[in-house]
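Pasting the structures here.
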Structure P
Amino acid sequence: MASAPALVLTAGAITAANEVVFAPITQPGKAPAFNWRIIPATVLLAMALGGLENLSTKLAQGLGWGMILTVTLAPIGNAPSVIENVNKALGLNK
């Protein structure tokens with residue numbers, strides 16, 4: 001199973017890609033507005049869950065998987081959620 005810091009870094013990468021790549025595709029004419037706070041928040045949370053992983057591996061990994069699920073389904077930052085952007089990009093949201 002993946003380590004908790006790796007899961008947090010994956011969630012941070014999904015969030016950053018959503019704001020920089022996916023949101024401009026679905027909202028033409030709007031300049032991408034990258035929320036720079038994603039980077040330090042991801043690093044700090046990865047370090048915190050790395051420490052928590054020493055105490056309880058399953059809890060830290062569960063929080064990491066929960067974070068990936070949350071950034072996929074909920075709008076985080078300046079862009080709609082990943083699911084909303086994928087639906088718009090594929091033409092499923094009419």
Structure Q
Amino acid sequence: MTNEVVELLDALHDGTMTLDEVAERFRARRWPRRRKQVPSTYYEMAAAELVDPEPYVPGSSDDLMLAYDLGKITDAQYAVLVEAIAASKRAEDAASE
């Protein structure tokens with residue numbers, strides 16, 4: 001199974017795509033979202049602290065964080081790409097209103 005986000009990040013890393021090209025693709029795609037139920041009591045908040053972290057979601061911003069953690073992208077590239085993801089989500093939210 002291919003993962004578009006990983007392929008784009010690999011292309012950026014190996015120089016076959018520019019940062020602007022990858023950022024544009026990030027802005028144009030839909031990103032998976034996690035919907036967490038917000039705890040309403042102190043008991044629920046305490047219980048939520050004991051839950052394991054969210055699982056890895058392929059094709060999500062998890063792939064961007066992994067590439068950053070592995071040193072495949074720079075701080076500056078990460079900043080541009082995370083903003084592109086945020087812009088995509090803002091556009092999606094605006095379209096659904």
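Only the coordinates and a few stated rules stand behind these numbers; no lab work does. All values derive from a computational prediction rather than experimental measurement. Cβ atoms are built from the backbone, for glycine too; each structure is taken alone.
Looking just at distance in nm of label points 7 Å out along Cα→Cβ at positions 58 and 74, which of the labels P, Q belongs to the structure with the highest value? Intermediate results must be reported in sequence, preceding the final value.
Working: P: 2.4; Q: 3.1.
Largest calculated value belongs to Q.
Comparing relative contact order in percent (Cα under 8 Å, 6 or more apart) across P, Q, which structure shows the greatest value? List each step's numbers first, then the result.
Numbers: P: 39; Q: 43.
Largest one: structure Q.
Taking P(r) over Cα pairs in 10 Å bins from 0, in percent from the coordinates of each of P, Q, which one would give 14, 40, 27, 16, 3, 0? Going through each structure in turn, the value belongs to Q.
Here distance in nm of label points 7 Å out along Cα→Cβ at positions 26 and 50 was calculated and came to 3.2; which of the structures P, Q was it taken from? Don't skip to the end; give the middle numbers.
Details: P: 3.2; Q: 3.7.
Computed on structure P.
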